[in-house]
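The next part holds the structures, each set out as structure tokens.
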Structure 1
Amino acid sequence: MMKTLILGIGNPVVGDDAVGIAVANRLKEKNLKNVDVETANTIGLEIINIISCYDRVFVVDAVKTKNGKPGEIHKLKLEKIKQMMGCSAHDIDLSTVLKTGEKLGMKMPEIIIYGVEVSNTNRFMEGLSKDAEDAVPKAAEKIMGEL
């Protein structure tokens, strides 16, 4: 049986940056069978041990693209992440984490990335904008459709 993790990334006190956590929390409420759901404030090398236990990991995070509209949901390829402005502005990028894990001889999972287009991630405030809030159930449905 395939072990699956949903990992919501974000900072709950920086506005829409918390959208990945909100999507993960919504999926946690669904009590999905054979799926673990976790949240993290950043992507850092410490997640190598977590993700190496899984066959497939869905990562959900806030993104800002050049022409994106707030609330849009993007399914992203790992290779595109480095080319995107404002994506994964956390500790370290995901491709570096995966390469490091491989160099350490660990089996790295298949990574599926969902980015929710956001507008306000540069000031301290709790709660999501209406666009980000409206995107949460849609992103959750898209992920559930792939499980």
Structure 2
Amino acid sequence: MEKVNKVAIGCDHAGFPYKDSIKQMLEEQGVEVLDFGTDSPDSVDYPDFVHPVAEKVEKGEVDFGIILCGSGNGANMTANKHQGVRSALCWSLEITELARQHNNANILSLPVRFISEPQAVQYAKVFLSTEFEGGRHERRINKIPCG
């Protein structure tokens, strides 16, 4: 993770229990973390915490984003509304690696109701340390944006 300097993180109430473990791991690696909340298990609306993460990624103000919600779907859909964001919903190690290798994903969306906390931390490590392969994949990701 030596190339990763700054990561934005955000979650809803379902994602809150895993956020601090991921944040701690990142900070131990020397990564600056911009934490957009939430900071409690009280019910909130995930877009309020995902949009700020996606905006930082979209503007190039952070290297990557990590978002968490119950299924990961709502957070992922919200993030992908931003141009230049390629958010990937990851629930296995292989999916996580492929999101970076083949899709050059820049936001990791985690479904906390379907993975364990140690898995969430592991997927974040793998996501941030896996390189984009480029080549034929570059051509494909260049076709993703609309308009």
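Values quoted throughout were computed directly from the atomic coordinates according to the rules given, and no laboratory measurement underlies them. Please read all numbers here as calculations on a predicted model, not as lab measurements. Cβ atoms are built from the backbone, for glycine too; each structure is taken alone.
Kindly point out which one of 1, 2 the value -9000 was derived from, the read-out being helix-only ellipticity at 222 nm (-39500 (n - 2.57) for each DSSP H run of 4 or more, over all residues; to 500). Of the options listed, only 1 reproduces it.
Of the structures labelled 1, 2, one was used to calculate log10 I(q)/I(0) by the Debye sum over Cα atoms at q = 0.13, 0.14 Å⁻¹, for residues 10-65 alone, giving -0.35, -0.41. Name it.
1
Match the computed value 26.2 of mean count of other Cβ atoms within 10 Å over residues 18-25 to one of the structures 1, 2, and report its label. The read-out comes from structure 1. When distance in nm of label points 7 Å out along Cα→Cβ at positions 106 and 138 is calculated for each of structures 1, 2, structure 1 gives the greatest result.
When percent of Cα pairs over 28 Å apart is calculated, the result is 10; to which of the structures 1, 2 does this value belong? Value 10 for percent of Cα pairs over 28 Å apart corresponds to 2 out of 1, 2. Which of 1, 2 yields 24 for relative contact order in percent (Cα under 8 Å, 6 or more apart), as computed? Label of the originating structure: 2.
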